Structure formats: structure tokens, C-alpha cells
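So, here's a batch of structures to check.
No value in this document is a laboratory result; all are computed from the given coordinates. Nothing here was measured: the structure is a model prediction, and the numbers come from that model. Cβ atoms are built from the backbone, for glycine too; each structure is taken alone.
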Structure P
Amino acid sequence: MALIGIPIRNMFMPPDKMLAEVKLKRSSHVLDFGCGPGVFTTLIADNIGPSGIVYALDINPIAVNMVERKAQKKNLKNVRTIHSNSSIALPDNCLDHVICFDVFHCLDNHQEVLSELHRVLKPQGIMYFSDHHMKEIEILQKLTAKGFFKFKVQGRWTFSFSKVAS
């Protein structure tokens with residue numbers, strides 16, 4: 001994972017503007033899949049308030065550790081970290097939202113990841129997706145191909161997908 005490139009990416013894809021397209025509510029339960037150093041995680045934690053939970057998942061233990069330190073420094077008690085490649089140690093239908101920003105192109109197990117994201121999202125759950133390494137058509141095809149998700153709307157920075165009933 002290239003943590004060094006994140007500040008440059010944030011100049012062209014401002015995290016606050018991207019999250020403005022995400023319809024977070026207080027008390028939401030959110031997964032930041034591929035959280036990296038936690039840029040979105042901490043913003044989400046602030047937005048959902050202390051009664052919400054944001055789960056920050058990353059394969060890189062250094063990134064997970066960075067998120068834990070940031071959350072502790074900012075006294076964010078609603079942040080939980082998960083060190084994993086794709087398996088999400090959460091129960092079925094427990095999340096209101098999944099945030100998958102700028103990580104999907106790195107994965108070699110797309111369908112396994114999408115299956116897990118589908119599993120943990122509530123029936124009315126929404127996945128917000130952005131990956132500047134992928135073309136729009138590729139995003140739409142990969143995320144809807146197996147019938148886990150249905151395209152809802154495209155914003156300037158993000159795509160949103162609804163969970164398809166199993």
C-alpha cells in the first residue's frame with residue numbers, strides 16, 4: 001500500500017467533498033474498507049457521532065496501527081479496527097454503509113470482497129464507491145456483475161450502490 005501517495009490524492013479528491021456525497025446519519029454503523037491511514041475513518045467518526053461506529057479495515061498492519069493512534073489522539077471512541085484482506089469479522093446485515101474508496105483496483109479477489117460487503121450490509125444498506133484508477137464502465141460492470149449490488153446514483157466524486165436482496 002502506498003501511504004505516501006495519499007496526500008497527493010487528497011488534493012485532487014478532497015476527502016471532505018467526497019464524504020459530502022455520502023448520506024451518513026448519526027448513530028450509523030459504517031465500514032471504511034481499505035481505510036489506509038484513516039483519512040476517511042476519522043471524518044466518518046465525527047459525522048456519525050459517539051453513538052455510531054466506524055469499522056476501519058485494512059490489510060496493512062501499519063495502516064491499522066495509524067488509525068488506532070489517530071482515533072486515540074482525537075479521542076474517538078467510536079472507531080474499531082479490523083486487520084484483514086477480505087474477511088470481515090462482523091455479523092450479517094449489521095452495517096448501514098460501506099465506504100470503499102480508492103482501494104478496489106489493488107484487490108485480486110473482487111468477488112470475494114463484494115460477497116463479504118454484501119453480507120455485512122443491512123438490506124437497505126448503501127455502498128459508496130470511488131476509485132480513480134478505474135473507468136466508470138469498469139466500476140459499474142465489476143460492482144453489478146454478480147448481482148450483489150445495484151447502481152443507484154453517481155455524484156461528482158462517488159458512486160452509490162444499493163444492496164440487492166439475497
Structure Q
Amino acid sequence: MSLQTKASRIRLLLFDVDGVLTTGEVVMHADGSESKGFHIRDGAAIVWAQRAGLTVGLLSARSSGATAHRAAQLAVRIVEQGVKSKLKAYEQIIRDARVDDADVAYMGDDLLDLQVLARVGLSAAPADAAPEVRERVDWVSTVGGGRGAVRELVELVLRAQQRWDDVLRQHLPQA
């Protein structure tokens with residue numbers, strides 16, 4: 001099945017967090033708190049995807065207040081953090097969302113993501129993902145995690161679904 005066909009079926013976009021929505025760096029502060037950076041274009045793309053009718057979710061093995069805060073800012077309702085098994089959490093997410101594997105795109109960057117990547121209809125990775133991940137996915141972004149990789153995947157899906165022009169029109173000056 002072509003990449004275009006796979007992307008046209010997507011109803012749920014799932015993303016790993018560290019290494020996908022971020023560069024993978026976690027800054028630990030002296031008080032034990034942490035911080036991480038999120039690319040603004042990835043956030044905009046998540047908002048556009050939701051406005052276009054797609055569901056967006058985050059799936060992370062690590063728990064982080066920064067992730068919960070960013071998800072709330074973007075109105076992302078599916079946020080699974082601190083999961084022991086990404087595959088089990090994924091299976092629960094698709095049951096709750098009432099979608100099939102073929103309806104899901106997932107972007108992951110490391111070995112913990114391989115089981116989910118093998119299940120979904122469209123598997124993706126940032127350019128700087130582990131080699132074992134990049135060689136097993138349907139599509140690899142041209143940029144690294146935390147540098148707009150999520151934006152590229154969202155755009156690919158919206159273009160395949162003939163929704164990108166609507167997003168673009170919302171941002172062009174009115175004639």
C-alpha cells in the first residue's frame with residue numbers, strides 16, 4: 001500500500017514525546033524539577049490536525065509535568081505517560097478511540113516504540129531516530145525530533161486527506 005493511501009486513512013495521530021516532540025534532552029534543575037523544549041511549529045500542526053477533525057494523542061514511557069502542561073496547552077486529550085508497556089497502552093488507546101490499527105499514525109524514535117510502530121497503519125520517525133527504528137518505518141522526517149518532525153508528518157497526512165489547502169487558506173490574507 002502506498003504512503004499516500006496509508007496517510008489518507010489516518011484518524012488518530014499518536015506521538016512519542018522525548019525525541020519526537022522534543023530533542024530528547026531533559027534539563028534537570030537543582031530542585032529536582034525538569035524542563036524540555038517543544039518546537040512551536042509542531043504545536044501549531046497539532047492544533048491544525050485537531051481542527052481538521054483528527055484525534056491527537058501522546059504516548060510516553062516517562063512521566064513529565066512539562067508534557068502534561070504542553071498537552072493541556074494544545075488541548076490534546078489522550079495523554080498516556082509513565083507507561084510500562086507502550087503496546088498495552090496503545091491497545092487501550094485504540095479501544096477507547098474506537099479505531100483500527102490502519103487508522104493510526106505513530107511517530108517514535110527509539111527501540112521502545114518498535115512494537116507500536118509495527119502495528120499502526122502509518123509508522124514514522126524523526127530523522128535522528130535510532131537506525132533500527134528508521135529502517136522499520138513507512139516514513140522518515142527530514143528533520144530531527146523537537147525540530148519540526150511532527151509538523152512534517154501532520155502536513156503529510158493533511159495533504160493526503162486533501163485538507164492542507166484548507167489549513168493554508170486560513171492563514172493567507174483575504175483577497
Structure R
Amino acid sequence: MAKTNSNLDFRLMALSFRVRDFFRPREEILKEVGIKPGFYILDYGCGSGGYTIPAAQMVGEVGKIYALDIHPLAVQMVQSRAAKKKLTNIETILSDCATGLADQSLDVVLLYDTFHDLAEPDKVLAELHRVLKLGDILSFNDHHLKDENEIIAKITGKGLFQLSNKGKKVYNFHKI
């Protein structure tokens with residue numbers, strides 16, 4: 001789907017995200033989604049796991065996080081961070097689009113800071129629609145897209161999702 005960063009670029013990005021997460025914890029953003037224990041979540045474009053790790057803690061041992069990224073270093077970093085925190089409810093997926101997950105198997109999809117980089121965003125949205133349960137949440141944020149109307153149009157344009165609410169940092173859409 002998207003071009004992968006070089007390993008050096010990815011490591012620098014991951015370092016900058018760790019600094020960002022220290023000063024602005026991702027848990028505050030995830031609270032806007034309404035994540036509950038037992039949820040099954042896909043972190044699409046997980047990067048180094050800034051959202052994956054706190055989401056895994058929020059869903060607890062009965063929930064599960066699937067962390068998908070196109071970059072092999074992302075998958076390795078998430079696996080390493082999960083092992084250090086002794087989190088056993090995270091499964092990584094190396095892919096540029098297809099999740100390999102069952103139809104209607106997820107409660108939430110996190111699509112954060114990735115959309116602007118997608119070569120085929122409609123194909124990705126179709127895949128996310130397929131794996132989400134009816135009425136459940138696609139949580140969206142992309143700091144590269146500023147115009148609220150553009151964001152809503154890009155996600156709802158194919159009739160797969162409808163805006164359910166806008167928080168301080170995220171747009172939550174539900175599957176229709």
C-alpha cells in the first residue's frame with residue numbers, strides 16, 4: 001500500500017514518538033474511544049506501538065490487540081515492547097492491507113497517523129469495514145489532515161462508515 005520508510009527513518013520516527021508519548025500519553029486519546037476490557041482491537045499502522053501497548057492494558061487479558069504494520073521493524077518493536085511488559089494479548093501482523101482476520105471479529109479499529117500515507121485508502125477502508133462488527137468503531141486521527149470536512153468525507157464517502165462523535169483528538173465512526 002504505502003512506501004516503507006528506511007530502517008533509520010523508522011527508528012528516528014519511533015524515538016520521536018516515544019518522546020511524544022512521554023509528554024502526551026496515548027491513554028488520554030484512547031479514552032475518547034471508549035475501550036473496555038474484553039474488546040478485540042486492530043491498531044492499523046501500529047508503528048512502534050505507542051497506541052498498541054496502552055490499548056492492550058485497557059482490554060486486559062480477556063481482550064486482544066492486533067498490531068498491523070507494513071514495516072518489519074514496527075512488528076519487531078511491538079513484539080519487544082509487549083514482551084518487556086509481559087503482555088500476552090498482542091498479536092502482530094506484517095501487511096500492507098489485508099489483515100487476515102475473520103469477518104466482523106473486531107470491536108474497534110485504530111487508524112491513527114496512517115491514512116495520509118496509504119496508496120489505496122479505499123481498499124484499506126473496505127478491509128477495516130469487513131473486520132469490524134456492525135455498529136462498532138473506527139477511531140481516526142491523522143495530524144496531516146486538518147480540514148474536518150475533508151476527513152469526514154474521506155471516511156464516509158463510500159458509505160461504509162458514519163461519524164458517531166468527534167472528541168478532542170479523534171473522530172469515531174461506526175460501521176454501517
**Report entry** distance in nm of label points 7 Å out along Cα→Cβ at positions 126 and 150 - structure with the largest value, from P, Q, R
**Finding:** R
Query raised in the report: So Cα extents along the principal axes in Å, for residues 70-157 alone, computed for just one structure, reads 41, 28, 20; which one of P, Q, R is that?
Result: R
